[in-house]
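Got some structures for you, see below.
Each reported figure results from applying straightforward, stated rules to the coordinates on display, with no laboratory input. Note that the coordinates shown come from a computational prediction; the quantities given were computed from them, not determined experimentally. Cβ atoms are built from the backbone, for glycine too; each structure is taken alone.
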Structure 1
Amino acid sequence: MTDIMTLHEAPNWQLYRLGQLFDERKEKVSDKDYPPLSVTMNGIVPQLETAAKSDDGDNRKLVKVGDYVINSRSDRKGSGGISSHDGSVSLISIVIKPKGVHPRFAHHLLRSTAFQEEFYRWGHGIVADLWTTRYPDMKNIRLYLPDLDTQKAIADFLDRETARIDQLIEKKQRFLTVLDQKWAATVTSTVTNGLGSDVRLKDSDLSSVGKVPEHWTVARLGHIGRCANGINIGGDAFGSGTPFVSYGDVYKNAELPTEVSGLVQATSEDRSRYSVKKGDVFFTRTSETVEEIGFSSVCTQDMEDAVFAGFLIRFRPFKKKLVPQFSKYLFRNQALRSFFSKEMMIVTRASLSQGLLQKLPVLLPPLKEQEEIASYLHHVEAKHLSISDKTQESINGLKEFRSALITAAVTGQIDVTSWGKQGQTDRRLDQIEEDMALREARACQ
């Protein structure tokens, strides 16, 4: 089997095994003495207060400034970096100390796509997405390295060039944030105030909403439908059987997909008890943070024989209470999100109970008005998604170029001393922007 990191042999670069360039740091510490750090796709950062806290805070790995930390699990591929902080990480992470390699070069090298793929290739496990790579295997990875002066030159080059690319990405991501904020505000305003500007208003008695149209009804969720938790079943029941609506299906989609990828062996009683019908609204029930609790997804057509996960709550409205397409927007509006944030208490893992969900205040326009609001928001959403998707395509192009540039530099495929002088980055960035502008122009025709 060919080593990914040795496919290209640059002139005057020497072949090493990773264990010759790094020492493993295995010292155990407590997060009381060394603050917890998170190993993310963006590097090593202080752990957020809202992150799930381990019950084993006294059994963590020490991290010192300059150490490289990488998550050993394949489902976190790409999470790692040189730490700028002293602290501690979970035992699932590998901590290594550079000893024969420039730290900033090591940062780019070990975060390169080529290295991540090679690291993953050395993993072990039952299924590929749950593989784990241990340091005894990692240290045998072979790679070419230049001398320290060249390493520094490459690190300087990548620091400079990736910063330029990151600025463009950040600019576009800020634009996406503004777009999303504008869309979220439109949804909240429309589902709480309606489409008319001259309707008479009344006090809703809800601090997060204020006044609402006089002819609308304000009700608790538990008064307009029934709630039920999903199926809890052993892991060996998955992989075949009937459709299974997962946590991810709900969290990622305001409207439930007509086809889901999950399958589970469910009895006829299960299929009846945990059925998925048109008009059902599913809410995420558990998560590591409050921010991910209570996300909703509406079912717009019956899903034959399907059941739903135990990490979800199904709300089934009484007849003639809610139009499904209106539910899609109603239950994802900011006022309801603030209700969950305010009412929930978090310990080690946030959990939404049926009791709390049933207290959720809901604004109900007449059914015909619900249809009109849903139609209007669907039209606005289509425009929003068109602009958002094009911007995301441009961001993806920049990220791909960034990744390719790093891999090419740390494996000696490009001469960094001549690259900048030739204006290669400028031309590539200009090309990405021109391609994006051309696609946008065609889309508007």
Structure 2
Amino acid sequence: MTLNGENQPGWEDLPEIIFEEIYSYLSPKQRHLASQVCSTWYAAFYSPRVWETFVLEKKSLTRRRFNFFKGIQRELCPRKTQMCLYQVGRYFKKMNIMPSIEYFNVYEFLRILQAFLSFYEDYPMPLLKTFHFIFACESFDISGRQIHGTGGKMLEGLKSLMEALRGVKYFTVNQLMLANDDLDGVLESVSKQCSQSIIRLEILDFSSSPYPLTAIVNCFENLQTLVLGPHNVDDEVVLLLAGTVLTELQLVQDRYTCDALPVSADAWRLVREMAPHLKVSLEISGRTKDELLIQPHAPVYKIVLATPTYRITDLLMTSVIYNYQSTLEIFAQKVFVRGSRAFHDRCDSSVLSLVRHCPKLHTLIVSERMSTMTVILLAEEGNLENLYVRRYALIKRADWPRCSNWTQEFYRGVKYCAWSYGRTRERIEKIYGKRWSFLRDKQFCAL
């Protein structure tokens, strides 16, 4: 109210969509505190849009409890969990269970959630379409780094929960690191209620040793995208997948992926004949020192390098060109990599060779050091539609010798533009016929 006695709209009079946007940025505890401001804010607390995504973190739905040996610990509060699921569980569209070394809290949440889903005759979470579960398979103690897999009560609780889920379309269960004896029945638990609804399945680091997952073919009828490690596929698995409606197979390596052999070239040739619509993606991520496992003559359309320890080398590009020359469409290096400024130690020649030999390559993302002249040549000589390079990784140099197929006028023009960032940008804009610029590191990380 103003000094004249007139009522002015305040925070309680904001539109409902603004309230929902504000609540979406808050944690559950902050939402509860905000709901105590007034009745309008309290009503917005129960808006369906606010609770579309539920994330279970280390301290979510927990309470403090004193332990004589460890001091004050946080344990899952069954009352808070039950009230949360009962009050707003019907609004959940996406559920993320993040990795936590508090295994008992995770197990208790899985058990309570399974009981909640099984108690009612009508399914209490009809909007839930995305389920993500990541197990904390890595821990540190006095003896150092420990890697262990899921098993025992935790695996039983997870299987019971997966049997209770219905209508999920996007299912992710990562880093289970199961032993071969524990693998039986896990995929069957997922498919018990969701065999026809799941269209994307991600099971990275599903086993701790090489184990072909042939059961995938019989469990999911409408699966379109499958993400798993290369140690869980072999010749038989890819041939069986070729007979399904699968459109994309993503093979991802990370720091927990065990050593494995690639699928044979003959099997991939049969896959290309049986399923010309099937595309394969190769990715290496995390802090791993392993090299990208090349699948010989596979229908690979995308390669992603997301590790700071893996640089673009002549050997890698030679293998990529030899095996995927006619299919590669996207090549992305998404993580910053340290490298030398010398021309012969950089990736300039390797990347330019890739662009020259892969006619279908339309998107190129490179984070390593390159010269401005190399960037101009990438735009001139390839069929690229999207070229992303870092501004702070570019070296203002014209260090390429003249090739026999370049005219003197072309060579001089490229060298002249390469000695200026502005002229480099203008020339590339002229080639593409649209606005183009170098990316700052923040923009590059957002790709």
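Looking just at distance in nm of label points 7 Å out along Cα→Cβ at positions 376 and 400, which of the labels 1, 2 belongs to the structure with the highest value? Walk me through the intermediate numbers first.
Numbers: 1: 4.0; 2: 0.9.
If we compare distance in nm of label points 7 Å out along Cα→Cβ at positions 376 and 400 over 1, 2, the biggest value is for 1.
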Given a value of -12500 for helix-only ellipticity at 222 nm (-39500 (n - 2.57) for each DSSP H run of 4 or more, over all residues; to 500), point me to the structure among 1, 2 it was derived from. 1
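Name the one structure among 1, 2 that distance in nm of label points 7 Å out along Cα→Cβ at positions 176 and 232 of 0.7 was derived from. Could the numbers behind the result be given before it?
Numbers: 1: 3.7; 2: 0.7.
Going label by label, the one that fits is 2.
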When FRET efficiency 1/(1 + (r/R0)^6) of positions 384 and 416 (r between Cβ atoms, R0 = 25 Å, to 0.05) is calculated for structures 1, 2, the one with the largest value is 2
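Using distance in nm of label points 7 Å out along Cα→Cβ at positions 40 and 296, single out the structure from 1, 2 with the greatest value.
On the way: 1: 2.9; 2: 7.0.
The maximum falls on structure 2.
On relative contact order in percent (Cα under 8 Å, 6 or more apart), which of the structures labelled 1, 2 is highest? Write down the numbers at each step before the final one.
Numbers: 1: 16; 2: 7.
Biggest value here belongs to 1.
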